[in-house]
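Read the figures in this text as sums done on the coordinates, not as results from a lab. None of these values were measured; they are calculated from a predicted model. Cβ atoms are built from the backbone, for glycine too; each structure is taken alone.
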Structure P
Amino acid sequence: MITMRNIIREGHPNLYKVSKPVRLPLSKGDKRLATELLEFVANSQDEEISEKYQLRAAVGLAAPQINILKQMFAVHFVDHDNNNYSFTVINPEIISKSEQMIYLPGGEGCLSVDRDTYGLLTPRHQEITIHFWAFNPDRSDLVEMTLELKNYPAIVFQHEYDHLNGILFTEKMFSELANATPVWEIEDESLD
């Protein structure tokens, strides 16, 4: 079981290295890693488990954050439209991105960053198209996928994708963004 002790922090050299593609089909070890990444994220959102193991809440975790330089990250969240994202992403590639930029008001967070970054903003593309292999531990299957993501899901996937390329969100933070829109304003407009 992955805990906070396994997560390397800002300043560790492996957080700034590009990860290697995962060999397919998945080995038993890579299936275990994919399962444990997703398990951590789900556990971090469970009040009882997160308190027992002192986990910080997260919506994603990338393999480089536990010092494994493989192109793999897990996501576990529900978006503004109640779409559920809960799987491990393997060998992702962003194949298109919009020019329109958005950001999370209040800023992003990261399990590998302990310092306060509240109010510092990270610009992200409002829409991306991403191609990858999705691993679902419940079925132990690997499915090739291409998703068109926008708003909050696009932010989450870009944040985790950056980890695979040796980039922390702290390298992209600004106190103000002139050419970006808060993501919640866009999502609230879509409800009108």
Structure Q
Amino acid sequence: MAATTTTTQAAIITPPKQDDFKERADQAAVPYRGPRLPAVPDDLVVPGIFDIECDERLWVPQAPDVWFRPLLFSVSGGYFVNILRVRRSGILSRHRHAGAVHATVLKGRWHYLEHPWWATEGGYAYEPPGDIHTLEVPEDVKEMVTLFHVTGAYIYVDPDGVPVGVEDVFSKLDKARKHYEAVGLGASFADQFVR
């Protein structure tokens, strides 16, 4: 068997000039000059989302001692992002997910009766489509606050999985519009969150 040799030839590299760095740095700071892509919605920036003690009118009642603060209603994408605030313990709901859910716990903790894990302050939870579970806030938690990104819908079910209700981006938007009208902000206040 013949021996094989590999020869590596070193390339001669000319180091960049100082002006080359300056030109690249200047180009990096230049904003995009091209046309806006068609049908791209406006950006959405919501300040102060971690201010849980913000104007109470921003919190939309969902159930006794349960509110949500909308951050985004993606009617074209079929999802919503909101902060859920709960000031009571016990069972909140039993539901099935039509799409994936991402949760980031800002305050307190909660769990699902069907799972061994706990969602705790500063933690993140992923809930897959099709998962059915019963959300409980324990008695020692006075306030639970969680940021939820919900795709699809919550399908509320009885203990046997029979559907009893549905909540999606459209029902959340409708509830927010009615609430903002009732508290004097106007129904159109919710429209700033629609994309």
Note: mean count of other Cβ atoms within 10 Å over residues 68-75 at 23.1, derived from one of structures P, Q, originates from structure P
Matching 2.8 (distance in nm of label points 7 Å out along Cα→Cβ at positions 84 and 172, computed) against labels P, Q points to structure P
If FRET efficiency 1/(1 + (r/R0)^6) of positions 52 and 124 (r between Cβ atoms, R0 = 30 Å, to 0.05) is computed to be 0.95, which of P, Q is the source?
-> Q
When you work out Kirkwood radius over Cα pairs in Å for each of the structures P, Q, which one comes out largest?
-> Q
A value of -7500 was computed for helix-only ellipticity at 222 nm (-39500 (n - 2.57) for each DSSP H run of 4 or more, over all residues; to 500); which of P, Q is the source structure?
-> P
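Looking at FRET efficiency 1/(1 + (r/R0)^6) of positions 28 and 132 (r between Cβ atoms, R0 = 41 Å, to 0.05), point out which structure of P, Q has the largest value. Spell out each step's value before the answer.
Numbers: P: 1.00; Q: 0.25.
Greatest value across P, Q: structure P.
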